[in-house]
1. One of 1, 2 was used to calculate mean count of other Cβ atoms within 10 Å over residues 103-110, giving 19.1; which?
2. If Cα Rg over 2.2 N^0.38 Å computes to 0.97, which of 1, 2 did it come from?
3. Please compute distance in nm of label points 7 Å out along Cα→Cβ at positions 15 and 183 for structures 1, 2 and give me the label with the greatest value.
4. If mean count of other Cβ atoms within 10 Å over residues 79-86 is calculated from each of 1, 2, which structure is the one that comes out at 12.4?
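We did not get these values from a lab; they are worked out from the coordinates using the rules stated. Every value quoted in this text rests on a predicted model; they were computed, and no experiment measured them. Cβ atoms are built from the backbone, for glycine too; each structure is taken alone.
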Structure 1
Amino acid sequence: MHKDIIIVGAGISGIAAGYNLQKSCPDKSFAILEGREALGGTWDLFKYPGVRSDSDMHTLGFRFKPWIHKKAIADGPSILKYLNETVDDYNLREKITYNQKVIASNWVSDSSIWELTVDDNGQEISMSCNFLFLCGGYYSYDKPYMPDFPGMDEFNGRVIHPQFWDESLDYSNKKVVVIGSGATAVTLVPAIAESAKQTTMLQRSPSYVISAPAEDSWNNALNKIFPC
């Protein structure tokens with residue numbers, strides 16, 4: 001298969017790329033290759049308690065589809081719903097092919113094309129394009145960073161990485177330690193603390209955050225005056 005443009009990834013960046021190509025380059029053929037079985041990227045992958053945006057959705061969202069919900073700091077399921085709405089509103093779903101992971105790319109100068117090797121459900125296939133648009137994010141979906149703590153194999157409790165969260169995990173009435181104090185921990189700890197017996201954040205260096213409402217009162221007031 002050959003396309004003028006191949007977009008790698010069907011998360012926020014890939015969807016935005018698809019929209020802009022449709023709008024600005026209507027004569028160019030393109031496809032969006034998604035290595036997983038669903039679109040959404042980060043917002044489909046992460047299922048840990050309390051997952052949400054760490055910046056307001058009025059700036060994280062698309063300019064061509066403004067975020068109109070009351071909560072500016074939105075939860076993961078709401079963002080995923082927004083992405084699915086965007087794909088359907090702009091007829092991008094038919095451009096996305098799932099379970100196709102680009103595992104190699106080679107630029108051929110003589111013909112000015114990219115030759116791609118793609119894992120298609122376990123089978124290697126070849127594709128080519130004139131322009132390769134990488135929208136796959138900056139971290140590994142398969143092998144996230146996991147420190148090797150001495151003695152961890154002797155721990156009798158359960159060790160879980162938030163990227164591979166088990167939604168059936170029952171942590172109610174248990175003692176939970178969350179290692180780290182970044183954006184994931186800031187959303188994870190309050191959610192776990194609602195039902196855990198004891199929740200402890202273990203951090204190397206302090207993070208400084210302020211408490212702010214999820215809803216932007218100024219935005220909600222202006223929405224009553226100005227059309228979306």
Structure 2
Amino acid sequence: MTPQPLIGITGRRKRGDQLVGNLNILADFPVDVYYADYGQGVLEAGGLPVHIPFDVDPAELIPRLDGVVLTGGADIDPRRYGQESLTNAFPPEPLRDQHECAVLDAAYANGTPVAGICRGLQIVNVHAGGTLYQDVPSHAGFDEPVATEWHQVAFDSDTILGGIYGHGRSVNSLHHQTVDKVGDKLQVTARSDDGSVEGLEHENLPVIAVQWHPEMLPSRADDPLFAWLIAEASTRH
């Protein structure tokens with residue numbers, strides 16, 4: 001029997017005092033977290049999720065994995081794309097930026113399939129030399145239930161995203177930043193009804209990314225993004 005592919009999932013580093021209900025004596029201890037929905041999406045698609053910790057060199061770990069999910073989270077430090085910060089809504093986490101760029105370096109070097117979600121799309125773009133619009137309030141559906149279908153997304157034909165999702169679909173929206181300049185060797189393959197970038201693909205590598213959160217929609221168990229990642233990862237066995 002073919003083993004289930006191992007899918008690495010990136011996360012965030014917090015302090016113990018940022019966790020509600022944690023013991024005071026653990027206030028200064030580091031905690032690595034990500035929402036379980038990402039791992040559940042991987043499991044439902046047939047993969048095995050594993051955490052990619054900050055303390056491991058991605059160049060050592062990524063070759064042992066079959067795929068990677070880049071998750072959502074805080075804003076990327078705008079200094080990475082040559083700008084000063086225009087918002088403090090979700091303060092940057094530079095250690096995470098550095099870590100995920102190293103994850104991408106290793107994934108690209110090894111041809112490891114990558115699926116980026118929300119911030120994951122943005123780090124793919126910034127890593128490739130792209131830039132971001134730092135505050136787009138019309139996309140920040142933070143006051144609605146996470147599964148609220150906020151707007152339509154249209155997919156380009158003859159692309160990976162177009163092939164797995166079809167012509168279009170309604171999606172949720174939990175972000176306040178969007179792609180401005182597109183990074184090198186990336187192509188825009190999905191846009192929202194206001195023209196904002198909602199999907200990116202690498203020209204030569206198995207890398208796709210979406211701006212919405214498929215892992216938090218009721219359709220997660222059948223979502224094509226996770227199915228694509230597991231299918232690509234399975235070819236590495």
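1. Label of the source structure: 2.
2. Corresponding structure: 2.
3. Structure 2 comes out on top.
4. Here the read-out was taken from 2.
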